[in-house]
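None of the figures in this text is laboratory data; all of them are computed from the coordinates on show. Note that the structure is predicted; figures quoted are calculated from it, not measured. Cβ atoms are built from the backbone, for glycine too; each structure is taken alone.
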Structure 1
Amino acid sequence: MTKKFTFPMGGIHLAKHKITTDCPIVNADIPEFVTIPIKQHIGSPAKILVAKGDKVRVGTLLADADGIVSADVHSSVSGEVTKIEDLPGASGYEEKMITVKVEGDSWEEDIDRSEDVEKEINLTPDEIIAKIRSAGIVGMGGAGYPTPIKTTIPEGKKANILIVNGIECEPFLTADDRLMVEKAEQIIMGARVLNRALGIQNAVIAIDENKPRAIEILTALSKLYIGVNVKICKTKYPQGGEKQLIKAITGQELPLGKLPIDIGCIVQNVGTVFAVYEAVLKNKPLFERVVTVSGDGCKHPGNYLVRIGTPISSLIEQSGGLNENVHKVVVGGPMMGNAVVNLSAPVTKTTSGVLLLQDGEFSKKEASSCIRCGKCALACPAGLRPFAIKQAVSFNDTVEHMRKLHAGDCIECGCCSYVCPANIPILDYCKIAKQEIRKK
């Protein structure tokens, strides 16, 4: 029997709701206008290089990374730049965006648009990292951390293993699953590219056991390539968390305050690895991504290849429209995603899903008093005492006390709130504690 891996502490078991598992990836409609944010990543906004009236093509560089912790931004369409202004994002906060009116679909000439899988890697590690940087690749699992930084090993450190995160443990989301099924060989080549950049021959593609087709395809293909293997993980949330996945695959505990590279690990989302393949071997910048549109309030769920800057409302319309039973629209998964207050906001590099949810399992309910059952502590995969953090915030305790409770190590998975029989939004209190710690 094949061994299945998992993390030992905390976690919960959720209904999968993977209703789009068998929905092939289809091209989303290209809208009349796209609005492309210049900051789709952790770090500094990119520096704008275009002006109103400029003509651009698919893949044209719109904004250049401003410093190390930043990322290039490219046009996802061809047409004319009509506006550069502050516009509200999905959460309602204004951010600088470039609006392009679509005119045809002309691509930059050096992008390889063929379906052939490129298997020759003739670049040096430095050349690979440079291509990743110029393609504007960031972590596509949600965090948006610039990928070139993760791929550059700090002096005195050494990478021993690349973990390709194909877990996708959030309910409803299947974008990564479909990517592994339909683009398996490209993902393996992306892992080999990163192996070369890191100077190792040890990539492990970690896949949740609830993705049998992806497991079958990638396991068979990986046997044809040196340095890439598949490991199957048990279904448990949040198995896809970086610390939890490292523990499951390597058995190593990531110490508090340390980065994965401190114990020789690099973790990259499967979508990021596919983007690396396209950037390095196909000269394609990151200007589109796969997005799951789903939820119990979605009429026609599916997986779409979406141009960055496409309005969320456009995807909803393509999936049957917004019906009166929808209680909430969420970007990302129902556990860690964020509610959308502006449906005109664009899809970005970190948009893994758009969920239309009815008033059910993942909706907030009226809270009552804490009964001190300790279920939140048992469920916490970070080994924290969420009830104590909630109490510290409620009583306006000192930041020093919040630090002693290790509130800053909360991974914001939402397990605590989900299991609370009193329906207390414990995660909200943990987020407040983390904000207070950052301020100091």
Structure 2
Amino acid sequence: MADSISPFPASLLLTFTFAAALLAGLVLNFWLSSRQIRHVSKHRAEVPPAFSHTITLAAHQKAADYTIAKARFGLLELALGAAVLLGWTLLGGLSSLNQALLEWLDGGMGQQVALLAAFVLISGLIDLPVTLYRTFVIEERFGFNKMTFKLWVLDLLKSGLIGAVVGLPIAALILWMMGAAGAWWWLWAWGVWMGFNLLLLLIYPTFIAPLFNKFAPLEDETLKARVTALMKRCGFAAKGLFVMDGSKRSAHANAYFTGFGAAKRVVFYDTLLAKLSADEVDAVLAHELGHFKHKHIIKRIVSLFALSLLGFALLGWLATKAWFYTGLGVQPNLSAPNDALALLLFMLAVPVFSFFIAPLFAQLSRKHEFEADAYAVLHTNGPDLATALLKLYEDNASTLTPDPVYVKFHYSHPPASERLARMMA
């Protein structure tokens, strides 16, 4: 493991930079969440004038209370997440886990794969109480959770099994490349990773999603004819139109496209079809078609390719630096590969720094939503899209009065007031 300079100054610099970025992100997130709570609370007593004829005060207050409850719980999640991250890194948790597995398994591929698996397992166990509280307390309190504890456990077991069957082989392959493919291993690993992601886009709709939900062909012939005609007008082809039994897990409603190329499917939640008229379903579908018309999906995939390439290149450089490990609280192996350690440290550290550019990606996502709205208004009826969106905002208890600064950082979709104002314009 080579270093062009003494590792100690670089190590200390990384430690202080990482700690400062973590603290700054934590403070900023607490400030943003506090702003959101205060802003939503301040406007809870009255429906905004633009929505006073369509949204009841009771629905508005439910959305406010739901938003505040999630934000307050989010503050606890932030604190827990920061504590766990410090535990893994600067406090030596990952280093201790690695040393324990080294003593048990010696060095080699088995120990490295075991390190990744143990990290994922422990992280998942730490996150279990958070997930349970969010699902069976917050979502339950506001009438959204439809899952039984048995179904929740089954989903957890299925997800774990799929993660092991799919994730461990690809992880082992990348670890093997890191040790056997020379200095340019990261380029080959990037190619494998991108191919794996494209393969998932193809197989997810047919083989993975049906393990969790039932997908029945759309049987409403009138709606099917309308949707097919809309797709034909827009020059869009899909493998099928399906209804998903989303109501067995949640009362939230949605519609989406899944798959890639010839494997694309249009999926409607059964909860969505129960709440929207045929005209409104048309408008929502046209919005999703707008994303394809403007090539938003392709642009996001290309962006993922580019960012992943930069990430792998950076990892390829950092993995050879002793200060990368010691600066993040890990003692690198002297007689065994450090590839799994490098992967895990990179995954832990990157979100700490990338958080500060999150507003750029959120702004781009909101721009795409405006473009998709405009496309839907052009190809269907604007008022139908407006009423559909309002029903979805009400159904999902999305607040009509979010804090503007919080929106800039965290909202991938524009607030209802901005979307409706654009449509009216």
Structure 3
Amino acid sequence: MQAMLLTSCFAAALLVSLALKFWLSTRQMRHVAAHRDAVPAAFAATIALAAHQKAADYTIAKGRFGLLSTAFGAAVLLGWTLLGGLDALNVSLRDALFERFGGLTYQLALLAAFALIGGLLDAPFEAWSTFRIEQRFGFNRMSWKLYLADALKGVLVGALIGLPIAALILWIMGATGSLWWLWAWGAWMGFNLLILVLYPTVIAPLFNKFEPLADESLKARVQALMARCGFTAKGLFVMDGSRRSAHANAYFTGFGAAKRVVFFDTLLAKLTPTEVEAVLAHELGHFKHRHVLKRMAAMFALSLAGFALLGWMSGQGWFYRGLGVEPNVGAPNDALALLLFLLAAPVFGYFVSPLLAGLSRRHEFQADAYACAQASGADLAAALLKLHEDNAATLTPDPVFVTFYYSHPPASERLAAMQQLASGAAA
């Protein structure tokens, strides 16, 4: 009875979420297409019609492709679960490996095989996105050689990092009793903190080159800004983002004293020094308002709740049967439980995404306000417009789509908020 109820709830959630995704995406495409032929009045003096139309076409192209990939993803998820794909994979690996190599080897093989098959299924969509859509709109700068090299590095790094933590979690699940989920959560949090420390100096350089910021004038400006804001970093670096894409960005990476400021070379090529300073001030605003710490605390809390829920559900036979898998008899079910939870949780979690997106947009407004106080609001607005134009971000998104998905407010709302701040300061 409980298995049937879970099956019904999962199938209903999957269908409703799929319908909602399609409805939101088609709304977005219709709204953008309806406003394609005229630049919004607020941007008429700064954005050319050709750039506005390019952004509309790019948004629509990605939306159409997104419909296909979303439908395919839902079909794959259904295939893994209720149609028996994961059950068949589990049975074949268990029969081949468990008796001969033991439970840990069999479970790691199950996790690795699942990840490998999933990666192969996703690969055509990723390649099409890169070499057709991004290429069509002038953003892709990757060769097939670099693309395949990145893919191989990703697999190797994933195996070197993922298999040890997976082995540790599986060992904890089998060796520490009914409260295994608490110990596993602690191990997972420790692993995430370790990755934050290692990523800037060990992992990221495997994929990109990082050179110290050579522009002494810009360096002095950035250091002065960080001193005003009470922020310290281990270094200022320029990343060769142009090897892969024309999109521009800047970010902080690392943890504690190991924090680094990283600028894409494409960003430095497109913005003036004062605009770069304003963009960096925005990022510093996230630290000033403790957004990063708050998000980490929220991640810790959600992961604790997730591990606790998994700790209970992994001991229930209906949890496996309700999602299309027959639990093992005489062999451990820990890897199965992990995979089923990772497959099912996003389906139900999708419905709270508007709350998370809304919180993120609120944080962006706060960071903008901080940037306007520490740097030039006019420069931040100019940088925002340049980045929107260069990244072909639409200026006319559908409001409902924004509410559900946008982690950053639309440009019109951000500029209006900046103007209001400027008016208040002048008064």
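Couple of notes before you dig in:
- Of the structures 1, 2, 3, the one that 23.9, 78 was derived from, the read-out being Rg and Dmax of the Cα atoms in Å: 3
- A value of 1.00 for FRET efficiency 1/(1 + (r/R0)^6) of positions 185 and 225 (r between Cβ atoms, R0 = 35 Å, to 0.05), calculated from one of 1, 2, 3, originates in structure 1.
- In terms of FRET efficiency 1/(1 + (r/R0)^6) of positions 265 and 409 (r between Cβ atoms, R0 = 30 Å, to 0.05), the structure with the greatest value among 1, 2, 3 is 1.
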